[in-house]
Structure P
Amino acid sequence: MTGNAAAESTVTWTLSGFGDEIHDDPAVQVAVLRALGVQHIEVRSAWGVNVVDLDDDQLERLAAVLKDAGMGVSAVASPIGKVDVSLDADLEVQRLKRIIRVAHALGTDSIRVFSFFRGEGVPVESTRDAVMARMRVLATEAEREKVTLLHENEKDIYGDTPERVLDLVESVGSSALRLAWDSANFVQVGVTHPHDEGYAMLRPYLDYLQVKDAEAASGNVVPAGHGDGQVLQTITALKNDGYSGFASLEPHLGEAHSLGGFSGPTSFGVAARAFAALLADAGVSTR
């Protein structure tokens, strides 16, 4: 390949990471990310407080910490939609309004969301209409405020498999509802070959990459490329498609729970280096 051809084939992605996977203190989060060459952060919590519960003073302090460190914000990793679908829909609209204020204060227009839990024993199909109605209302609010909702495929919500994610995004039909791809979460709900089974159908709506992997047999989360999530195949396909957005590390190598996870600085570094190796194999550069 000639030098010019190589330059033309280069794709650059912007690295980010879930700061609260590193430490509760945003100053430590930023320091570790910067040491790993990451210039953006995905904000899920600060000082142990979830973004939806940050008061105005805490939000101001957080914005100052990030600004002083020159750290950009790739997205607000909100818990919107991680509630039972039977609850009053307006409750999530009000929480989204608060999250939009957080996003504006932190200088991002991207907000991660989910498509609702259901009660034990409740068939997922029976929740479809309620999910669609709620997601449409949330998307309308996002349209009004000129922000983008990034739906993450998560375990035990409506949009957990590629087929239901596609149903969701196409049925809501809003430019303010796009997709974040998470290979590990697909594996953990029995999608054993996420790239083969879901990439082509979801790619038209995919605007964000969350980076973690999982083993199909155990469901355990592992560094990217060490599991069954076909992370390298997905990276390669995105590169070939000209994807040039964010890739956000969400390692979950220490613990995971319904509202997030934790890795610690050392394990976060392990995850970052594993992903860097896959990017090098795929020929993707980063900033």
Structure Q
Amino acid sequence: MSEEHMKIRRSSRLVDMTYYFLERPYQLTPLTYFAKRYSSAKSSISEDLAIIKKTFAERGIGVLETLPGAAGGVRYIPKMTDAEARAFLQSLCDRLSEKDRLLPGGYVFLSDLLGDPKILREIGRLIASKYGEQKVDAVMTVATKGIPIAQAVASYLNVPFVIVRRDSKITEGSTVSVNYVSGSSARVEKMELSKRSLKEGSRVLVVDDFMKGGGTVNGMKSMIEEFNATLVGIVVFAASSFKGNRLVDDYTSLLSVEKVDVPTKTITVVPGNYMELL
């Protein structure tokens, strides 16, 4: 076999393997799988993996981890560098500080950001960088604004996401419901989750788009308890300042809405506590 043909084969393997890892984060794959896939010796596969591992590290894409032993293999762990995270969070602050984002009730218009696939992918990678090593079994959110965030995070963690609803759907089958107190209005409300959505004993990461008093997030904590599951962490895209006692104090925020000026419709947004908790 000519040297030129060998180079073509290696370049093809590198492209295919890179795509394979990026599409399957946290999935452990034995080296024998790649050896059979490309009809190549394990030594050649090991050399390919070393190249990909180095490139991933240099580009801040993530970690390619090799686990030894008969039950071992290789897996891709998505990561975002601190510098990249800070730059991304600052760009979000700039976008959220734009004029005319203020909505009645002190809420902030987020739909354009949370409807942007590129931004969602980066949010997913950012959150997965923090919680990926904590053995998350499922990502939980409440309908509807939190759904795209949950999907993005679940994609990078390679786990299912479950959607808590405020009203039951016939397609959900039997549900578990909990009552919770809205942190901002102090009203008692209800949320429900299909009994088939979450397995008992699951380790759950809660994500949401916006938090004021923390009532909705606190309701999801109660829901997790009803399923005899474990709360791994809470992440909100943005948290606003809140007068009074917030019902949740142990959470990670990507952004913090510090000041709202209603007459001028201006908002002051700074990075949340994400970087502080790394």
Structure R
Amino acid sequence: MSETSQRQLGDSDSPIEDELEETFNRTLNEGTQRLHRSWHEVLVTGFFGGTEVAMGVLAYLAVLEATGNQLLAGLAFSIGFLALLLGRSELFTEGFLVPVTTVAAKRASVRQLFKLWGGTLAANLVGGWVIMWLIMAGFPKLHAQTVESASHFATAPISMETISLALLGGMVITLMTRMQHGTDSVPGKIAAAVAGAFLLAGLQMFHSILDSLLIFGAFITGHAPFGYLDWLGWFGYTLVGNIAGGLILVTLLRLVRSKDRLEEERSEAEAER
């Protein structure tokens, strides 16, 4: 089908399908707002993102300690993603599809993208550490489970298995973002959050923020059989894997799918300068 006939068949004058056009516009509008935040707004939003994910970690640990069932614990962790969704806070690994699309459309700069990534990552970790300290202080019965869960990640050597889990972790969180931006339905967005949590936490994929909070909790107990250097080694390759999985396996394919619409947006942005 030619581009001309595709435009004629749709309700909008767009080179892509109407539903994709709505998703593209929704993504671009949100991305523009997020990337033009001040440093203060980036850090505060990221801090809240870390605290809210920590609430999901609390639910995860409580269910895992009570049942020993990893899949049920993964579903419980969805509380953290629901808090992110409804509270409109920011998680570092959510910053692949939407902001990158905005930069590709020339509605924001690469510098603004790095500000969002760097500020959000640091604030996520700080906010998460603070709440994990409170959780470990308030729930001493969860100490043993926290150390056990954290050890699964912090002591994992670099291998094909761990790199694959990091790539899949980045892919899952970005796919969740893509699904949530594909609909205006709140129940649909909630379903995507629950599905993402089930896959990510239930199957113990490697996630740079979520798993770091577990490791921080283990440090706070004083009984962790590993140290901060072990965490940094794990964090480094997991972070790279998450970024690669989110950008290559989801974001890049979405940009290719919307290539014609993206070129139009880039031309409009250049004309406005």
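Can you tell which of P, Q, R yields 27 when relative contact order in percent (Cα under 8 Å, 6 or more apart) is derived from it? Attributed to the structure labelled R. Quick check on the output: 1.02 is Rg/Rh (Cα atoms, Kirkwood Rh), derived from one of P, Q, R. Which one produced it? The correct label is R.
Only the coordinates and a few stated rules stand behind these numbers; no lab work does. As the structure is a computational prediction, the values presented were derived from the model and not from experiment.
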